[in-house]
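Values in this text are rule-based calculations from the coordinates and carry no lab data. Because the structure is a prediction, the values reported are computed rather than measured. Cβ atoms are built from the backbone, for glycine too; each structure is taken alone.
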Structure P
């Protein structure tokens, strides 16, 4: 097909199909028109075929055909963008070969890093000093080209008159992890964006972590060797023609009216909570409370802005599962990773601090540094499942503190100071300190995680694996039946619809807490605070702290979202209180007093122990004044018995003080303060 025929073909096409839209675009001052490829294929199949084979020339023809429309634009440049290419043009990054060079392709992936926007020369005009001839030179390579000679015979220096600049930016596209077979490393491809593709509107779409679909021309880029020559190998680059975001977090899931009707119908079912919980992980036996918590976690509370200063209170509910090996924690995590609208799965030893938050890498393309997002940032507005939390090194774990509470990741490296958003819900799983829970030891002492990190989790579930005849029988028959059937177990609600339900609830429903619910939460909080026990002299146990209060509010809001209600009622508050109470009684109960004590989780030393230590220290101070530096242990035991401590408790406390280095034994049967 001749160039003139191509131009004519496009003129007819625009005239028939896109004339109004063209004028509207021009009126708004937009310099591009997005065309759906199937429309062109229906209108003129030959033209569509040539576009796929020789995109560069055909795109030029399309842009030239617009000249006849006389559009009211200040800038003559107008770009044609194509989307929805046929399946034959959809390629994985790993499948690109030499035969695809110069073809029109479409691919999908995740943006791993992006460079800054910089101007680039497309063409330059030179003047010959001898004869005044104007020589235009197109700049297509990396290197700036000047004309070598003029028509009048002159060689050498020419005078640069003007040059055309366009905005250019490079992003690195990586294959989506879901499309990979086992053991494959995701491949990357450089994508080159220019002109309107780097406008502030699209800037948001191409942030690291976003999933995008790109249409463009495959080009080769020469590699310049260190010695100055050119390598025989070339690099690949996609010259982008169009870029669009792919359905990825819950805000981008499309729900049609029919599905909406089904969603609202399901939400009116009185047993909706039980149905959703049952469909969350049907192939995992038991763990009802944990599944309830995970359902609420997927829905999340409401993020609130307080005041104009913009102090945010997070709505995300973080959950930590600590349990014996083989209790099915990782299975739960994998299942949540599958069901959530947007999620990432990382595992302890294989995750570093930079891999979780963000790192700064050297950018070869535009010379400088580029940000590369880690898992918590990539899962922004989604959920991040972290398995084997206890196997991570302390330095890497500390990177999570800010992401969990403030929900941002601040990075200051290589003169890049950036704050990335990570409104990510975290579901973590860990093993106890010695691999398995010791039934006689304090639970808190077996959790080998810093108290500051533990404190940021709203719910902590110990997953105990204790022998119990009846339970074991049910579990065994459940698992063995699964194997016997061989078919996958599905809940009442299939995962696709489940995802839509979650996203509908998160998009449309923003529950507010009613007065009754508020009262119920307040009452529970005050009751728990008062249940610390002990009289004024002894140190009071702190059963629950203000962080749990916020957790209660978030859980109540999430519970209202389950039934698509805009009000969190007393019933929702009760669901929240039950869950928090369940977690506290599993972890925060002080066996000696039967009272709740949050310090057991947060610091590992209970209030009872603290008051014992205080008592013994007082006795030692009094006796030192009476008998001198060397104090007989019998005297300490006798004095402690008067104050209500048994001999065993005294010896245990002294042993503890000795380990910490507060006291020592100068000789057998005696004790001295340091």
Structure Q
């Protein structure tokens, strides 16, 4: 089975360029709930119009509904999903499990795809998503070829992978850097791309390297199409909803060429000329296949510049496919015409799966002078002009000595073309169900339990000696961002659910009115800003062996510690916030929420620091004593009071 080529469409021009360049499907965002809020995006009426355009060419439309959804937005999301169902789109790309539940219960016939924002990295996660009703998973971009192949081998649903375009330094869906440092959440479609800013790599107070240390090159897997096909990958995704239409045209055109060659010849060899087309369209110091081929390190990075390098150039063909009325892509049809004496002309158009028949209004007559022969009728029926159709085969039957006005022949041909176009566009609308989430009477807990996540043995000892529950901090496990009661209820079977640190106090209160599940908030600790497979420490030819030695310093002189899992040469890294959340002095604000647990996150603290923090939180939450705030500029309130848009 041929692999799908899935193209980005940030606006109408880019969408049409993608279609004309040979995309099998496009993905786009509406004005709400999409992870590319700064793209032009589409209104519902525009989505409906462009979906019809795509369906004419046999191109599917996938709509991104891939932001995390707040409790108060559930009603808005429900109506939005209904409107997308009315527009006959082919699939919704979803990150939030609560959103998926809303979609399944509101429009059960809509197809669900799991967004790469879910950071799916294992076959068990794929199988669980299949159980939840997803038909496709977009895998995390950090996976190697072996990991992708292992998932494809046992996956019960389709697998989609990114093959070209910008990649993130952090696992998608796990990045809080833009959110914590600037209040613009990537999980809400408003990422400020702090990864494209300059940083200093430091050991203690010593500066070791300066540059764009978190800025990866763009991915390009054009040489791996045969490998991806043999693995069983269903869809190849090109990144670029913020890119211009000419970029989309150029990249889709090259990938279309080599996918077609792969189908014909079983393998491909990309020419230097075509690789240059991709480079000219956009690149950051060249391309990388580092994740796919396990070539991590400095070679993956664009340290010198976070932007495109070189002059952007596009081929004449790429530009031509971006024209407003571009008519490059053609749909093959078989045409049949029948003209009998005393009867109107009958014309049939067939695309292989659909067949339509148009009948004229004028009856043919006996010719007085020059009769209409088969060749002349064929010539007129082949004048497809500005239609999207191209004739594959034509057959005509004409009685001898008949005639019919050329104007009538043209009218019947146009009618047949319009009928086939309408038949290709037509889609049945899915079912719509009423779905309301009931509120509940949530009881306040008798006491709020303190728990601790720890990264070192001395932190564990401090927690155990204080007799509070302790767990190992595992930032690399598949963790989900919890924004609403539906996601809480799904995860509650595993015990206490940790709410997203992006929610403010009011939003937490709204959420808890709809669930009785046990929940907790992180009320102390340095939040992970990034979780990275390509360790910045290893990229500098160093390793800190599981200890905290190195940090990054930003333009505002904030020092952000780096911790890692200690797997020498292959470690994964976590970039921590420069200061911890501190809420012991604001304990009453958290108690009013009817939360069950308060999480203390220990990362770089030593034994005595942990003891001090635990003592302060016990006084505040267990004993109800007043606790003073730490010194100014040594802590943050996180998002408890500000939240994110």
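Observations on the structure shown:
- Which entry (P, Q) yields the derived value 10 for relative contact order in percent (Cα under 8 Å, 6 or more apart): P
- Origin of the derived value 5.4 (distance in nm of label points 7 Å out along Cα→Cβ at positions 156 and 316; candidates P, Q): Q
- Structures P, Q were shown, and distance in nm of label points 7 Å out along Cα→Cβ at positions 508 and 580 at 3.0 was computed from P.
- Which entry (P, Q) yields the derived value -8500 for helix-only ellipticity at 222 nm (-39500 (n - 2.57) for each DSSP H run of 4 or more, over all residues; to 500): Q
- Label whose coordinates, when Cα extents along the principal axes in Å is calculated, return 109, 58, 40 (choices P, Q): Q
- Among P, Q, structure where distance in nm of label points 7 Å out along Cα→Cβ at positions 188 and 620 as derived comes to 2.3: Q
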